[in-house]
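Below you'll find a set of structures to go through.
Taken together, the values in this text are just the output of simple stated rules run on the coordinates, not laboratory data. None of these values were measured; they are calculated from a predicted model.
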Structure 1
Amino acid sequence: MRLSAIRSVFRCTSIQAGVAFLLLLIPAWAQREACGPSSEISSRLDQVKVVVSGPSDFDDGLAPLRALRRQHPSDLWVNLRYQDAVQQYGIEGHLRKLTEEYQVLSMQHPDEWIYTYLYARSLMGRNTASAIQQMAEIIANHPDFALAHASLAEIYSSTVFHDESRAKAERERLLALCPGYSLQQRPAGLPDPSPLVDQAERLLAQQGDPDRIAALALQGIRADEWRLQRIRPFDWYSVELKRQAQRELQAKYWRVWSLQVRSERLAGRPQKAAELLAVMEQRTASPRSASDPLYWDALTTLVHLYREGSQKDLAIRKLSLMQDFLAAHPDPARVAQLEELRKLVDPGAR
């Protein structure tokens, strides 16, 4: 072989070796089409089960997924699954930590745009306007990156950020790159309000175990508190929906407190019931209480509890406060309700 030919082969071999070395430096996700995980990662992800029933279960529930991410820190699909789990089950602190983590990664890898994508994706639902802007910038530089189109399609298909024409355009671009790709619903579904308080009320009506009644009620309100914490941090949800969820939780608190008083009475612990009732009394005594939308219902609850406890004078005092409220906020339906309460508390009165 001629020397020139040998040199040519050597140069080609050196170039190939150099390219191979550079490929080792490129993250695994950039070495394949971004339409789905490898068969190995897909199998591993299928084996991961995330079970979270409350904030206290969050760390344990995500532990298998964190372990997989430690084994495959640069796999795109493992990171996506991790983000989805945190955003579905996390509350404010978890979500903030998630965004900070991916922001740091994007800063540590300024030349690897995929980290910019992961950071932008971590903002979805928390600062969605910024996520949209960053996704658009990614697409401007990498128009064939399917997952950025997927993220925008999911955003534009959501209720708050709905834009059907843009969602359709992004879906078409996505499917042209990744036929059959399945989009996620944004936001992920919320659990229904807990039925446990209803169960506790039914058990009370049956004169069931007092401690079981109180435990069910407390478990139910904790579940609904967690549900609200999964609504508040997200801009996926409208301000009105957040306010409605807050009002519903506040109303349920009064049901739970009532159940606690009644279960203590049923258990033969009148002193404990009186202490709980005194706390409920304080909650209606603040100067701002009369402007609370739940004020009328709170007073109604206290009237019933005092009547059931043969505390007629205290019940009548609450009826007087309800009369004052009606003078400031006339309402024919409440006038009738107040009259019915008076008959219950003092049947002989005219």
Structure 2
Amino acid sequence: MLAPRILAVVLCTAFLLPVAGGCTEAPQRYEMTYLSLFDTVVTIVLYAEGETEAQEMFRAVYDDLARYDALFDIYEEHEGTANLKTVNDNAGKAPVAVEPELLSLLLFGKEVYALTEGRVNIAFGSVLTLWHDARTAGIADPDSAALPERAALEQAAAHTDIEAVVLDEDAGTAYLADPELRLDVGAIGKGFAAQLACDNARERGVTSMLLNLGGNVCALGTRADGKPWRIEVQDPDDASAALGTVELADASLVTSGGYQRYYTVDGAAYHHIIDPDTLMPADYVKAVTVTHADSGLADAFSTALFNLPYEQGRALAQRNGVSAVWELYDGKIEWLSLVPAE
């Protein structure tokens, strides 16, 4: 494996008392940022007794995430690994033996489909692929940017039945019964991976860590001073501003919005979160931020709530005990079971 690309390491910073000759023996704050995972920026903040211990923790978390990145990849093959692309490529042909983490992700995806009442569907890949390809082409050549053909979207939508995703836990296999169905775990993959990485770190004895996987934030424990981690909820209209700050301890925060991944066609912006009913980018609210004890569920529900009108989304969140904050198009901010920190 190639060495991870490292942006920064910050040693002996906040919450420490200086002593002659260096840092105290109290847990010290360390930070590492990577650009080589999940096609996004990954930042890890943790507390450790010293640099050697911190580097071992960073390496373990990195290795976990690199494994999940390969397993959950729908675009590229990885030598010696049966990943999501392998499953997609074998649609309608034969079951594929998959690693336990990938099978767990797909089982989770089917659970999420029920919990979100169909607003998040891992079997929606045939539709999402059309949008991905149109967006990629439009960004590369803005003058020729175009929307996917409506007929193609409707044809693809006919091949998104979650029941055609056949999972055999005893055999450890995944099979797509519909040859034209494609899996896409973009709505849950990063959150699920973040939760696995945090759980693994806990098992290794890490008690204080903040993992930010491209905006999917998983807080393991508290800061070294015993206080919760403080996370800003970004204002979708101003990247330098925040709607508020929330406190997290053994919980996760995920935001869904159309303000980061989009392209422009005839002067109109089209983002990447596709409404399963309209087959078009959802256009109900500006952004939704969700907090939950489970990072995978926080990821799933942030997408589900973004894909619903505010009142319907709020009702869905209440039925599932989800805490959330919405920014509506009229500028109003709505909080549910989530109180901004003072």
Structure 3
Amino acid sequence: MLSKLLGKFSKDIGIDLGTSNTLVYTPEKGITINEPSVVAVNMRTDEILAVGEMAKKMVGKTPAHIQAIKPLVDGVISDFEVAEKMLKYFIDKVHEESFSLMPRPKVVIGIPLDITEVEKKAVEDAAKSAGARIVYLIEESMAAAIGARLPVTEATATMIVDIGGGTTEIAVISLGGVVNWKTLRVAGNEMDNNIIQYIREESSILIGEQLAEEIKIRIGSATPLKDPMEMQVRGRDLINGLPRSVDITDTQIREAISRSVNLIIENIKITLETTPPELVADIYEHGIVLTGGGALLRGLDKEVAQAIKIPVRVADDPLTCVVRGTGILLANPELLAKVVTPGTGEM
């Protein structure tokens, strides 16, 4: 009874707690926060210096006593204290315009499919310590499918491939549950590492993570482009240690990330092979939906479709599917009750 009363006045929020970015949704304003999952900490005083975009700008540029920490690795919390502080910062930011005596919020958070009970508890505890009243944990693939407006509660199979920063989740969903799934630690960050390694080996130049990500976004592709693209890349010469620039083409970047792309395609095939035939027939008819930041890689949908001979499409605004899914669940308690992870959402 008290929970229902508090629920009428609290400012509930949905959170996509990602390896690369954290997005926050409120029913009144939609997506209010979309910032990198990075926290800059002064190790001498244990003080939080910056969170999100400001902290990301500090990556690779800090003195010894300041660390830019990414509290999530492969979609799960690796540094509990920093994750809690980051969540508190984002929850406080959502509530900064609100009346100070407003009840603590109900929070819906997306979690990876292969998360352990201990890791679930860590997410729940971090959110409650950061100011949440009740925490509902939802599988990210399910949240992404709901955000992409797919018919998750019907007796029709839906296949969703969510390519994030740390993980790629391949899930077959039917009747409000995940029937078959596969998670791999190959996603956007791994592609960035592929680019760093390739440029190091081919050009003897060392570049950082942020530049590798920029290269992937600007000229990266999974299939050959109609108009070739190239980009000037500056880094440190590994032979003499001095700054040097080199021109990199889209063909080279495609070669660099091809192993990661092929691994994702191979795992989609494996998931289909272990899916019941009735559901595969549905997937063949309705196609596969790509979500997450990795879905924005040029030509990835065409490359996957060509390899598995099933129609593939990219969801509208794939970056925000998970957080939009949490927002839909906040407004639909009946659907939330059907898809919530067991044991969560309790007072």
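Which one of 1, 2, 3 has helix-only ellipticity at 222 nm (-39500 (n - 2.57) for each DSSP H run of 4 or more, over all residues; to 500), as calculated from the coordinates, equal to -23000?
Numbers: 1: -23000; 2: -9500; 3: -12000.
Attributed to the structure labelled 1.
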Identity of the structure behind 36, 26, 19 (criterion: Cα extents along the principal axes in Å, for residues 67-122 alone, calculated), options 1, 2, 3 = 2
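Out of 1, 2, 3, which has the highest value for relative contact order in percent (Cα under 8 Å, 6 or more apart)? Mind showing how you got there, number by number?
Working: 1: 10; 2: 14; 3: 19.
Checked 1, 2, 3; max of relative contact order in percent (Cα under 8 Å, 6 or more apart) sits with 3.
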query = In terms of mean projected area of the Cα convex hull in nm², for residues 83-202 alone, which of structures 1, 2, 3 is highest?
reply = 3
